[in-house]
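Below are structures written as structure tokens.
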Structure 1
Amino acid sequence: MAIHHTHKAGAGDRAMKKAAKEAARREKVKARQAAKEKAARDKAMAG
């Protein structure tokens with residue numbers, strides 16, 4: 001089997017990996033923002 005056949009066959013796998021990686025990154029950013037907002041609220045309540 002030639003290289004281009006295996007490359008084309010794996011396109012779906014690569015797309016799924018990319019989507020999973022982006023989703024994980026979005027979750028990480030969302031968690032970091034939530035923690036930052038919580039810290040700001042706690043500081044405002046204390047001060």
Structure 2
Amino acid sequence: MDEQMNVGEMLREVTEENQTRKILDIMRECKDLNEAIEKVKALLNK
């Protein structure tokens with residue numbers, strides 16, 4: 001049971017890290033904050 005919790009926790013951490021990386025990539029490619037916000041909102045609405 002403890003091993004399953006560790007695997008689940010690791011998956012959660014990797015998922016959060018990937019989301020953060022994706023947001024950073026969006027911010028880097030946008031010309032301004034408003035464009036970045038719209039792209040992140042669109043990603044959330046998929």
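Here, each number is a calculation from the coordinates, and none is a lab measurement. Since the structure is predicted, the reported quantities are computational estimates derived from the model, not experimental observations.
Observations, loosely collected:
- Answer label among 1, 2 for the case where helix-only ellipticity at 222 nm (-39500 (n - 2.57) for each DSSP H run of 4 or more, over all residues; to 500), calculated from the coordinates, equals -30000: 2
- For Cα Rg over 2.2 N^0.38 Å, the highest value in the series 1, 2 is held by structure 1.
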